[in-house]
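**Student:** Take a look at the structures below.
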Structure I
Amino acid sequence: MSSIANHRLATQKEESVFKINKKIIETFFDCTLFLAKQCIVFRRDPQEHGNFIQLINLLRRCDPLLDSLFNEENFKSHYVTYTSARSQDEFLEQIGIFVISSIVQQVQNAPFYSIMIDSTPDCSHREIYSLILRYVDVGLNVHERVIRLNELPSKTGQSICDFILDTLNHYEISTDCLIVQCYDNAPNMSGSRRRTQSFMKIALKRDIIHIQCCGHPENLAVKHACECSTEYIHFFNLIEEIYIFFTSSIIIYL
């Protein structure tokens, strides 16, 4: 009987610890969601001054259960606080997986959708392509969601087309419901031959409505108009020199 009672007590203690850990992990996920939604950086050097850890320290003042994780004698031998850089990355990764799966499910339930893709250099001067899906849910609400960000080995129309189709195939999104493609007027995107929009039609063996970005030709029109004035030329040359000065700063890339 004593062994049964001891086993029952051990089981109850294990369940109690599990509930405590679950509550603490939920708090950490809430902190991750808050910082991500507000676009606040998670870490800095030294690590204990990072926003993630400082936010947890703030919550500890009004959450005795959370505070016990850092003060409880039973935890000190293991010292598992889930506040390391690796743990923060894992929280973000798990939230990202959940968000993407929710978007994919909505797109799969939509009667049709369109794609948009564009690129921009990041702070390390790498050209990053973003793939966006535009769709309507059952409530007739229009959504635009970024589903993937990636650097491509090539900027050709074929490489961009492969990137789009690989992404849709990876998330098991049917191309049968793809009805519109929207790109800027760059030569590798919207041309009639050997361009992304033409490669998409060839790959899917059907016509897909192609909508060009209106902002791109307007930007080119303004650019060419400004080139007719020496004052504008000197002004934008100065802006470019200032940009180059700051982006090539050694401190940024240390």
Structure II
Amino acid sequence: MLYAVGSDGDIDWQCDLPGGRPFAPVLSDDDLFIKSRSAVTALSYQQQTVEWSVDTPRYPATSGGRWADLSPAVTEDHVYVPRKDGLQCLERATGDEIWHERTDPVATTPAVADGKVYAPTIGDGVVAMDADTGTIEWTTETFECWTTPVVDDGVVYTPARFDLVALDADSGDEQWRYTDPGLGGRSYTNLTLVDDLLVAGSTGYAVVTVSTDGTVQAIADGSSTEFSHVIEDGTVYVATCDGISAYSLESE
């Protein structure tokens, strides 16, 4: 079930969704795109109607009992759908399949930049594909990758199990790897790039900040987090097992 809730907390409208448990919706212009366990659906936000829905293999993606975030990546013409049997590209307007490249399970939302789509997988790490054809351009060495990569200025930044890795966006060559002490645990929180600072969280640390040259800047050794943080005016807000914590990027 999808609910549209107004700023006053009242439900404006609701809609049944196919495919079981839904993940976070993606709003693009006046359209909503929602991946569930076994379908991806496009809705008109204004008309509150389903425009199309496509079945996908049921995906019980877990690590230690945790669900992956399987939201699609949406561009002007395409919808890139993470699946347990790879990555699927659909026509945005109709839901028709353009291509489907089979890889290890794609664990979360892919990143799209400069004509490529970067899919984080459970077994193959990051897989880079041509965004129009799905042709695989490179893969990394085997490691678990559960979060959406950050792509900036020709570099792909991604957690790799307990490490943080920078990869050349064109070749996949490793530029640096932050390992000591690393992220302190698996990272299920999406990376955020603020100026030249990468902000991450993990099951070991509440917040880890690393510069884009691989130098660790600070570690907030609080409760672990499995939820993506929010950054506003130089402050990182983190949901942990103990509640909500706030950390200053300047002082941390």
Structure III
Amino acid sequence: MMKTTTRYWKDQGIVLKSINFGELDRIITLFTRKKGKIQVVAKGARKVGNRFGPALDCPAISNFMFYEGRGMPILSQAEIVECYREIGKKTNQWVFANYLLFIVDRCYEQEEPDERIFEAILFYLDLSMKCDNYSVLGLKFRIDLIRFLGFLPRIRFCAVCGKRFKKIPPGWSAASGGMVCEKCSSLKDDIHYLPPEMMTLLAKVMTFSCASCLSIQLQENQFAYLDRIISEYLTFHVGKKITEWKIFLERFQEAS
């Protein structure tokens, strides 16, 4: 008979989502510092006064201990590090925090470690408690995610022919990987012909720091345009629908 090996291991992580499992348990999806996205079973997590407490709430950063044997790892211990209690006091702030977790869950497969995105989650959660410009924060988080995933759009050179731009080009193509010159735009079917001011804004949010982007005053229609463009770009490259921030917020408001 083959001997089954078991082991305990530790990691720090944040809860992305959870679902009920059986009568008393929950299946928890975490994004951890060392292993990336994983799923574990939290036995007894639905019992009143269970040993995990707020460590399994969203959003919460905790130190976890897991037991790995056959099948899905078992969550053994959870010690909370930061539960972001203040976030729950403002509706839009709480929705924004859950939007970050939703995007990470959609964009990463199981056990794709990326400590940069783990740190980015902490950074944007902390920033959301100091700044209420969730629209711009959501844009910058998605752009950071695009960079970490390795398909940052080309904005200084044509994504098709590689020619350096002398002025802001008219075309944008998710499939081609960024901005497209006028000549190449005529050869593509998925081109967005953006107004020059929108192309300029898109280039700014792509290249400016988060602090600099927060100083940009976006009109509602301008943000809606950028929100859609960035989400469509992510959707194309990860192969899963990435909901726009505006739609995500509206759905929550309709459901509440």
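Bear in mind that the values in this text are calculations on the coordinates, not laboratory data. Please read these numbers as outputs of a predicted model, since none were measured by experiment.
**Student:** In terms of relative contact order in percent (Cα under 8 Å, 6 or more apart), which of structures I, II, III is highest?
**Tutor:** III
**Student:** Of the structures labelled I, II, III, one was used to calculate Rg/Rh (Cα atoms, Kirkwood Rh), giving 1.12. Name it.
**Tutor:** I
**Student:** Which structure, out of I, II, III, was helix-only ellipticity at 222 nm (-39500 (n - 2.57) for each DSSP H run of 4 or more, over all residues; to 500) calculated from, if the result is -12000?
**Tutor:** The value was obtained from structure III.
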